[in-house]
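Read through the structures below before going on.
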Structure I
Amino acid sequence: MQLSNNTQAYLCRFYEILDTMVKDMTGTPLIDSVSHNFITQMIPHHMAAIEMSQNLLRYTTLIPLQDIAQNIITEQTEGIHDMKAALSRCSGCVNSPHELCLYQKRLDRITQNMFSRMNNACRGNDINGNFIREMIPHHEGAIRMSKNTLCFPICPELVPILNAIITSQEKGVRQMKCLLRRR
C-alpha cells in the first residue's frame with residue numbers, strides 16, 4: 001500500500017520518537033534502587049507519549065482523539081514533574097540484588113513487548129487508527145511497568161505516582177479501544 005505524504009511525515013516523526021524512547025529507556029544508568037530505576041526509565045516513556053500526541057495533533061481532525069492527545073500531554077507533563085520532584089528522595093530507597101534482578105527481568109519483558117507492538121502498529125494511511133494502535137501498547141506498557149514496580153519495596157512517595165499512572169492510563173486505553181471499535 002502506498003502511504004500518503006501526510007502519513008509518511010507522521011510515521012517518520014513517530015519512528016524518531018519511538019527510537020529515542022527505546023534508546024533512553026534502555027540506556028539509562030541503573031542503580032541499586034527500584035524506585036530510582038523506574039523513575040529514570042518512565043520519564044523518557046512519558047516524554048515519548050507527549051511527543052507522540054503533539055505529532056498526532058498536527059494531523060488529526062477527530063475531536064475525541066484531539067481531547068485524548070491533549071489529556072495525555074497534560075497528565076504526562078504533570079507526571080514527569082512529580083517524578084523529577086521525587087527522584088532524589090526515592091533514589092535512597094535501596095533494594096537487594098535479587099529484587100533488582102527480578103524487577104529488571106520483568107521490566108525487560110514488558111518493554112520488549114511494548115516496543116515490538118508499537119513498532120508494528122502502522123496499518124496504512126489512517127493516521128488516527130495508527131496513533132491509537134501505537135498508544136494502546138504504550139499505555140499498557142506503563143500500566144504493567146507500574147504494577148511490576150509495586151511488587152517491590154519502593155519509596156512511599158512513588159506509590160501515589162504509580163497509582164495515578166495506572167488509573168489514568170487504564171482510562172486512556174478504554175477510551176482509545178472504544179474509538180478504534182467505532183472506526
Structure II
Amino acid sequence: MPADQETAAAPSKSQRKREMLELQQLGEQLARLPRARIDVLDVPDSLRQALREHAALRSFEARRRHAQYIGKLMRQTDAQPLREALLEATGDSRAAVARMHLLEDWRERLLQSDDALAVLLRDHPGAPIQELRQCIRAARAERAAARAPRHARALYRHLKDLFDAPDPDPLA
C-alpha cells in the first residue's frame with residue numbers, strides 16, 4: 001500500500017488528540033466515583049490504583065499531570081464498558097433510572113397497603129420482615145404528621161439492599 005493511502009487511513013493528529021482528551025476526561029470522571037465503585041470496575045490494577053490516587057492529589061498541576069497519566073493508561077483498555085459503568089454509577093443510564101422508579105413504586109405500594117408487604121415477602125423470602133414493618137410504620141406516621149421523610153428514605157434503602165442482594169440458590 002502506498003504511503004499516501006496509509007496516512008489517509010490513519011486518524012489525524014488532531015483526531016488522536018481529541019480522543020486522548022476524551023479518555024482523560026472520562027478518567028477524571030471515573031476518579032470522582034466513590035472508592036467502592038472504583039474497586040469493582042473491570043480495569044487493570046494499574047489504572048484502578050491511578051484512579052484511587054487521583055482523589056488524594058490537591059495541587060492543580062499534579063492533578064492535571066495525573067489525569068494525563070490516567071488517559072494514557074485508559075488507551076490500553078476498552079472505554080465503552082467504562083462509559084457504561086459511569087452512567088450506571090451516576091444514575092444517568094436508563095436502566096438506573098428504571099430501577100430507581102421501580103424502588104420508588106415499591107415504597108409507595110408499601111406505604112399505601114399492607115397487602116404489598118405480603119407480595120414483597122413472597123417474592124423475597126429472606127427479607128428482614130421486622131425491620132421492614134418498623135420502617136413502614138414509622139414512614140406512615142411521619143407522612144401523616146407532615147414531617148421530613150427520614151423513614152421513607154430508610155425504607156427506600158432497605159428496598160434497594162433487598163433488590164440488590166443476590167437471589168438465594170433455588171437448588172440448595
Structure III
Amino acid sequence: MSALARDPEYGAVDIEITRMRRRHLRRVLTIEAKVYPRPWSTSLFLSELSQRTTRTYIVAKNEGEVVGYSGMMFTGREAHVTNIAVDPDFHGRKVGTRLLLYLVTEAIARGAEILSLEVRVTNSVAQNMYEKFGFAAVSVRKGYYIETNEDALVMVVDDARSTQYRLRLQKIREEVDQWR
C-alpha cells in the first residue's frame with residue numbers, strides 16, 4: 001500500500017505501509033523513545049511480532065526510512081490498537097491516519113466487530129483522529145500511564161462491520177487518496 005501525501009508546508013511525502021520486521025526495530029525504537037515517556041523494549045516488540053495469529057504490526061516508510069508504526073491485537077470479535085506512533089518530523093502528514101486505516105481495514109477483514117484503544121486524556125490530536133474513525137470514549141482508566149500517572153480514555157467502535165462504518169472508512173480512504 002502506498003500513498004503520496006501533499007501538504008503545502010511540507011511538500012509531497014511518499015508513504016509505503018508494510019509489515020513490521022525485525023530489521024525495522026532500530027528505527028521503531030528511535031521513534032518510540034521520541035514520543036513516549038516509557039518506551040517499549042526490543043524484547044517486548046519481538047514478543048509481539050512472534051504472535052502472528054493474534055497480532056499485526058506495520059510500519060510507514062518514506063524513502064525507505066521508517067517514519068511511523070502501529071500494532072493491533074485480535075481477541076475473538078474484538079481488535080485492540082496496541083500502539084501507534086509517528087516520528088515528530090512527520091506529524092501533520094496523515095501518516096497516523098494511513099496506519100490506522102490499514103489496521104482497521106485488516107481488523108474488519110479478520111471479522112472484528114468491535115475496535116478499541118486507550119489514549120492519554122491530554123492527547124487531543126490523537127483523540128480527534130480516533131473520533132474521525134468513529135471511536136467514542138466509553139470510560140476512563142485512572143492512572144493508566146504509570147510513568148506520568150495520567151488517565152487514559154478508553155475509546156471504542158462497536159459497529160465495525162456495519163454498512164455505516166464501511167461508508168465512514170470509504171470517506172477517510174477518499175480523503176487520503178486526495179493527498180496522492
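Read the figures in this text as sums done on the coordinates, not as results from a lab. As the structure is a computational prediction, the values presented were derived from the model and not from experiment. Cβ atoms are built from the backbone, for glycine too; each structure is taken alone.
Can you tell which of I, II, III yields 11.9 when mean count of other Cβ atoms within 10 Å over residues 47-54 is derived from it? Attributed to the structure labelled III. For which of I, II, III does P(r) over Cα pairs in 5 Å bins from 0, in percent, calculated from the coordinates, equal 1, 8, 17, 20, 22, 18, 10, 3, 0? Attributed to the structure labelled III. Which structure, out of I, II, III, was helix-only ellipticity at 222 nm (-39500 (n - 2.57) for each DSSP H run of 4 or more, over all residues; to 500) calculated from, if the result is -28000? Only one of I, II, III returns -28000 for helix-only ellipticity at 222 nm (-39500 (n - 2.57) for each DSSP H run of 4 or more, over all residues; to 500), namely I.
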